[in-house]
Structure P
Amino acid sequence: MEITIDKFNEVMEALEAGRLRVAEKVDGAWQVNKWVKEVILAGFKLGAVTDMSQGQFSYFDKATFPVRKFRQEDGVRIVPGGSSIRRGAYVAPGAIVMPPAYINVGAYVGEGTMVDSHVTIGSCAQVGRNIHISASTQIGGVLEPAGAMPTIIEDGAFVGGNCGIYEGTIVQEGAVIASGVIITASTALFDATKGEFLPRNADGRVVVPRGAVVVSGSKPIRKGAAAGSGVALYCPVIVKYRDEKTAGSVALEDLLR
């Protein structure tokens, strides 16, 4: 597919309007729209580095990826203080962006979601509706390879502060990720309610089950020279599944909306 600047601009506008997504759920399963990623990647070749400086601050980036401009009628609360949302990112009406935060190209942020201070949402990450992404958390981006599934946080999830969710991890609906939890493609996720490590999905991705409550834990080294040494490796642990008490403790404050 030949990607012209007109085609690139058309796709960027569709992404920003929410008419097009890098990944979407079809018949209960997430599918990546590889061609959309290919168009985004082409934008880096189509654009030349240009001066985007503002006032005393100097910025130099590809002309094809300026900072997004919002209007009051877009219905997004962007609190003053230094946040940046790149072109090609969608932020739905009712979402709140606290300063400073960064949302990269191709990302999707659904209605009623709170993006808290010092949060970064990487390229193509898909963040659903009514989610709280707490302060200093990173949602990793997956732009390359084009066919790779991005990191996904489904509707109603809660992600605590100082978390890192990376490398195509899928956090299913209503899951709660406690502060400080790190999940990558190589992370072993232990379900303490079942006494076993959860298998990855068919694509080899870590999937946090619907309604799971995940905290930071550790597992002892049982093989090799370090076995029996008392040294342990980091391991996120599902301690329970969401109930009414959990729902109450992570409820978003309506007065802030």
Structure Q
Amino acid sequence: MTKVEYKHTHIAAKKKLGQNFLTDRNIPRKIVRESGIAPGDRVLEIGPGFGALSTAILEVMPSFTAVEKDHELAAFIRQEHPGIDLIEGDFLKVPLEPIADGGKIAVLGNIPYSITSPILFRLLDNRHLISSATLMMQHEVALRLAAEPGTKEYGILAVQMQAFCDVKYLFKVGRAVFKPRPEVDSAVIRMVPRAEDPVADSEGFRTFVRCAFRQRRKTLLNNLKDYYDTSEVKEETLKLRAEALTISELISLFSLLRPVSPADKR
């Protein structure tokens, strides 16, 4: 079986898994340019597939690390790109510390639609190991990631990510450059973890954000009152919806709250 025949056969087999492979070489090169990677950087590619993005990365540096879960695709990458240090496994489970090796990793990838959120939160949880992440994903998710206050896209994902990372929407990628052709467009975003976390209790803040946005049409008071003591918060603030507050305002609000314990509710 030729390389082209192998690709077509395997693409058909993977269609049911929601995998979509790039066919336009200009897009991977643009992703690499926007990532800002340079020789000597520690680079990790998530899910190289048939190596469209891998090839563009190799034009910048002679070797890097990639994680591929699919056994056949991993074998394909080993054969076509022996310079890649390939880890066959699930990115959501692969330890990142050995890849960082005391430094920080620049992450790139065309990530599967079905596990975009788990991948984003894995990166967020390991932000101390990440220098940047340049990722292609479903267009709708990219808009939510980079959303501004007061818009319909602004919500839990935007606040949790933008609080800890500088998030930039880079460019849209039409569905016609993929095979099989998906039903939605894609987009590329770049995230750079902030030098310092804006809140000491990052997990507590993320819980607070989920609570504040849990029913978007309700006020902050209605969303928070059963879970937090809001007595230190101005009344006019509590009358607002969470989507009306900037991230810095939400961080300030969080600093004024105290979680309500079961004993407090009695």
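Only the coordinates and a few stated rules stand behind these numbers; no lab work does. Predicted, not measured: the structure shown is a model, and the values here were computed from it. Cβ atoms are built from the backbone, for glycine too; each structure is taken alone.
Structures compared: P, Q; top value of relative contact order in percent (Cα under 8 Å, 6 or more apart), i.e. the largest, recorded for Q. Structures P, Q were shown, and mean count of other Cβ atoms within 10 Å over residues 43-50 at 23.6 was computed from Q.
Given a value of 15.1 for mean count of other Cβ atoms within 10 Å over residues 35-42, calculated from one of P, Q, which structure does it belong to? Only one of P, Q returns 15.1 for mean count of other Cβ atoms within 10 Å over residues 35-42, namely Q. Comparing P, Q, where is mean count of other Cβ atoms within 10 Å over residues 123-130 highest? Of structures P, Q, the maximum of mean count of other Cβ atoms within 10 Å over residues 123-130 occurs in P. If volume of the Cα convex hull per residue in Å³ comes out at 143 when worked out from the coordinates, which of P, Q was used? This figure was derived from Q. Computing helix-only ellipticity at 222 nm (-39500 (n - 2.57) for each DSSP H run of 4 or more, over all residues; to 500) gives -3500 for which of P, Q? Answer by label: P.
Taking volume of the Cα convex hull per residue in Å³, for residues 75-154 alone as the criterion, the largest value within structures P, Q is that of Q.
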